[in-house]
Every structure is written in structure tokens, then in C-alpha cells.
Structure 1
Amino acid sequence: MEKISLSKTFLAFLKQHWKGILLLGVFAVVFSVIFLLYHLPVEAVLYAALICLIIGLICAGVEFYYYAVRHRRLMTMKRQIIYGLDELPEPRNLAEEDYTALLRIVHEDKIRLISEADAARSDMIEYYTLWAHQIKTPIAAMRLLLQSDESAENKELEAELFKIEQYVEMVLSYLRLDGGSNDFVLREYNLEPIVRQAVRKYAPLFIRKKISLELGSLPCRVLTDEKWLCFVIEQLLSNALKYTSKGKISIYMADEATLVIEDTGIGIAPEDLPRICEKGYTGYNGRTDKKATGIGLYLCKRILTKLSHTLTIRSEVGKGTTVLLGLDHLKLKTE
């Protein structure tokens, strides 16, 4: 036990037993007064008081030892109490029995509430996962119907349908990420095919918005999960396209392990930059756009953290945004 903790424990021990200590002092004074009134030898009082003091100190030392052991055991349980109360010290009096019984009732009620919340959450995740998978069928049917007629109106509808598909994918990714299952499979991949896969998906939007793409050489092998990293890159491209009305989007390597996605869009306000990866935070651009959810960058940050990658965003209002993906992995860093 640390010295500071021991001193705090000793002060708490004295505070708990101050009435008994005060009572012993009062008894000593009473005996002293009586001995003086009857003109008895004071040495007898001092001798008896010394013997009682020694015995009292021994008893107090033993009591403090057990008090400190119980305190340390309870402090250890603070980190383990969620698993059960089996390690709780046995009560030594009626009051402690009452407190222990109350604690067990509260703990059992807490476990019941946690179980109910987990069951409700599991049902909700199961429902929304089923919904997200089922909605893909009518989306695919609508796409086939729209592709049967190459009219300008159908092109617009197809673009909106693409957005719906992206929102469904975001829902599925959110559910998988919070579902408690380990959906990450780490392997070493070439980065360029992953980036090109994301770019191909958004090629119609590049063409529709007349935004040029500069795709540099990506001679990088990265230890990652292909599906999740592709999802992150897709989200970053989606944001770049959403807030870029003219100009270009550039994708290149800043160094051997840093992927850069740079746009010439409206940029991000300085006060929004520290919070843009928070859940539900949309910032000035999101409030202006009225359609932002504040979930995309939040998911990206969580996914990259699980992959041991990093996300850095630099931006200037009116000049564009630069996103840097640090693709070093913890395993690679230790080699």
C-alpha cells in the first residue's frame, strides 16, 4: 500500500473510532480526579494508565491492520464489482450486514437492467440489419428500371438512388462496428487497387459534377482490412464531392505511408476542425447543407483507430480541404 494511501486510511480509522478514543480519555480524567480527591498516590494512576495505553495501542494496531486489509480489498473490488460480489468481505456486525444486503440488491438490479438493455439493443441491431439487407432488393429493382430509359430525368433519379445506397451502406457499417463482433481481417494489401475501387464507385458523380480527378502513383503496401479501408476512402471521397462544386480532387502519397485526399472545395471553418469527427457534429457546412448527418467522419475515425491508422484533416475556408490517412500499423511500427 502506498504511503499516502496508508496515511489517508489511518486518518479515516481515527475518524471512525474518535468516540471510543474520547471516552477512554474521559475515563482517565475521571480516575485522576478521584485519586487526587482521596489523596491517593498519583504514580498508581500513571502506572495503570501506561499499561492501559500499551494494551490499547496493541489492540488498535491489530484493529487498524484488519481495517486497512478490508479497505484495500474493497478498493480492488471497485474495478471488479461488475463481475460479481463474491470477493466482498464478510460483514462483522449488523450494520455491515444491512449494507451488504442493500449492495447485493442494487447489484442484482443493475445486472438485470444491463441484461434488458443488451437484449433490447440486440433486437434493434437485428431489426435494422434485416431492414438494411431487405431494402437492397427494391433499390436494385429501381436501378434496373431507371437504366432501361436513358432520359435526363432518370439520370437525376439514378444519382439520388446512389445516395440512398450510400446511406444504407453507412447504416450497415455502423451496425457492424457497434455490433460487438470482430469483423476486421488484417492482411497486407496493395493500396492502389483499394483506392481505384472507391474511385470507380464515385466516377458517375465526378462526371455529373464535372470535377476532375488527379490520381497519383500509389506504390504502397499496407497492413489493413480491405473492406473497411475502402469504406473510409469512399466516405472521404463522398465528402470531397459533396463540398466541391468546381475544381479538382487529388489523391496521392505524401510519403511512403500517408495517403492524401485533397479537394478545392469550400473548406472547413477553423472552429469546426477540432470537432468534425465527433458523433453527430455537422459544423457550419453541415448546418448550411441541411443534409449532413455527422456520422461519416465519426465512423471513419473509429474504423481507422481500430485499424491502427490515423486521420488528420487540414482545411482553409474557400480554398479546400486536405485529408491525410496515416496507414502505418502498430505491427509495422514495432518491426
Structure 2
Amino acid sequence: MLIPFLIPFIIAIFLAINMGGSGTAPAFSAAYGANIIRKALIPGMFGIMVFIGAIVGGKETAKTVGKGLLDPALMDYIIVSIILLSVAISLLIANLFGIPQSTSQATVMSVIAPAVYFHSLNTNKLFFEILPTWFIMPIISFVLAFLIGKYIYKPIRKRGYTISKKVNESYVLKGLIVLMSLYVAFSIGTNNVANAVGPLATMASNELNIADKHFVHLMILATLIVAPSFGIGSSFFGHKVVKNTGKEIVLFGRIEAVIIAFLSASLLLTASLIKGVPTSLVQINVGAIIGIGVAKLGFKNIFRKTEVNRFFVMWIFAPLIAFFISLVLTYFADEINLINV
């Protein structure tokens, strides 16, 4: 019994490593793009803040992923292993291309696959809470960043404040940018860690016959195992995705870096704490980046950039890959009687 029980945890560590690689970009691309943080410092800072965020504010999102879409009774070690492995493979593909991908969307699609297969999908949660959030949040991020960029940032820029060496080299501004990056990493902890922790905690509750009132304790234990692996993933994959997002979409100014990081973190934290909705920080972040870029360069110029087009393509395919893998593995596991329903 012990070995099958441990398999999902091993897969979750592998998944967390991939999530760490993907999540590093929205956390630190703005600061890295503004030449504030050296890449060697990013993994440690990222890992610590993700862990704190998961412990402090990850409860609701973990419940959504672990119990909100699929009948919790179906969350045995086989189903959880399939879900986590499917997400990990899809994210690995995105990381190898150096494109930050939505862990939350890949996870939700992986959970949906067995839910559809066993006719136990919570459609209300999916269609009235999760999907609207996925579409609305990046749009809000883009619009806010565009408006701030056009009506606040550009007038300030015309007066020369943004190019002032005194302003840009001030320790206050540099410290604020670093603080915003840490804030983003904290928000990732409140949302993305739950993608692995939620299914693990539900599985442990089922397999060990632990009452629901102790679900939070199981979540904390799972977080202690999963969260540190985010820092490891940041070390392996972080530089490439940070470089793509921070350097190759649009050249940031330091004030812009603060705007991008603050908008991204605040919107994700809102989704985590209010509804516990697993949502895409990378899309919220890139929405803000593009919003600032459009305000500076115009629609045509920013959307001609190759990286933007590659992001959109991968955002469509990676969650679909996760769904397809999860569905196929669920089918075969059921065919050979590995799943007890």
C-alpha cells in the first residue's frame, strides 16, 4: 500500500519542478527585464515566497482543485497520479519551448478529463466560476495596464521622470520592484501550489480514511513536500522563460516593472482568496505586459512580435494536451481495472 500511495507524491514533486519553471516568469520577468535582479538570486527568493503564500492563503484553491470539479470519492492514487502526470507532461513541453504556461488551466483540464469520463463533472463550478475568471482576468489586466500606461505612465514619461537617472537608480524604486516580485511569488503560492496539493490532500483523506475536518492539516503536509520543489524548478527552467517574457516582448522601464508586477499579483490573489479559483498568472502577467507594450508601441507593433504569437499558440495547446493525456490514461486504467468506481 505504501508504494502506490507515494507514487502521486513523487509525480507531484516532478510537477512542482515544472510549475516552478513556468511560474518564475510572471514573478520575476518584470524585475529581470528592468535589470534589477540577477538571475542567480531568483530561484531562492521565488521558492521562499511561494512556500509562504501556499501556507498562508492556499486553502480555498486547494479545495477547488481537490474537491470542486471531480467527485472527491474518485480521487484515489491512480486518478491523482494520472492528473498530476498529465499536467507535468504538458508543462514540461511548454518549459522546453521556453514559454510560461498556465499551470492552473492545465491542472483543471486534467481534472476535467476523469470527471467527464465518469460523468461526475461539477459543471456549475466550471462554467460559472472558473471559465469566466480565465477569460476576464487577463482582459482586466490588459485594460488596466493599458490605461495606466497611456494616461498615467506616458504623461509622466513625457515630463522626463521615467528617464531620470536619479529616479531610476534610486534605492526606493529598486526596492519597490523587488518587493513587487516577491508579492507575485507569494500570490503564486496562494494559487498554483494548490494544483498539486489539492488532489494529494483529497487522495490522502480517502486512502487513509481521515475526516474532512483534518483536510487543512493534510494540505499543509502536502505543501511542505510540494512547495520547495518550485525553487528547484526555477533553477532548472526559470532563466529561459524569464528571458523570453522579460526581454523579448518589450523592453521594460523600472516604473513599468512595478505596474506589471502589482497588477498581476493583485488579480491572482483576488482569485485565490475570494473564490478559490485556480487561474492563470502567466496570462494575467502577459496581459499586463502587452497592455504596457501597446500603450508604448501601439497594437500593430506589439502583436507583430514573434514571442506574443508563440505564447498564444502554446496557451491553447498545453491545456488540451493535458486533457487528452489525462483522458487516455483514465480510459486505459479503467480498462485494466485499476480504478475502483
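Bear in mind that the values in this text are calculations on the coordinates, not laboratory data. A quick note: this is a predicted structure, and the numbers were derived from the prediction, not measured. Cβ atoms are built from the backbone, for glycine too; each structure is taken alone.
Observations, loosely collected:
- Identity of the structure behind 0.45 (criterion: FRET efficiency 1/(1 + (r/R0)^6) of positions 65 and 105 (r between Cβ atoms, R0 = 30 Å, to 0.05), calculated), options 1, 2: 1
- Read-out distance in nm of label points 7 Å out along Cα→Cβ at positions 137 and 273, computed value 1.5, structure in 1, 2: 2
- Sorting 1, 2 by FRET efficiency 1/(1 + (r/R0)^6) of positions 209 and 257 (r between Cβ atoms, R0 = 41 Å, to 0.05) from high to low puts 1 first, with the largest value.
- Ranking 1, 2 by FRET efficiency 1/(1 + (r/R0)^6) of positions 49 and 281 (r between Cβ atoms, R0 = 30 Å, to 0.05), the structure that comes out highest: 2
- Comparison of 1, 2 - label where distance in nm of label points 7 Å out along Cα→Cβ at positions 57 and 297 is highest: 1
- If relative contact order in percent (Cα under 8 Å, 6 or more apart) is computed and equals 40, the structure in 1, 2: 2
- Structure (1, 2) behind the derived value -21000 of helix-only ellipticity at 222 nm (-39500 (n - 2.57) for each DSSP H run of 4 or more, over all residues; to 500): 1
- Rg and Dmax of the Cα atoms in Å derived as 34.5, 122 - corresponding label from 1, 2: 1
- Label whose coordinates, when FRET efficiency 1/(1 + (r/R0)^6) of positions 121 and 201 (r between Cβ atoms, R0 = 25 Å, to 0.05) is calculated, return 0.80 (choices 1, 2): 2
- Which entry (1, 2) yields the derived value 29.5 for mean count of other Cβ atoms within 10 Å over residues 185-192: 2
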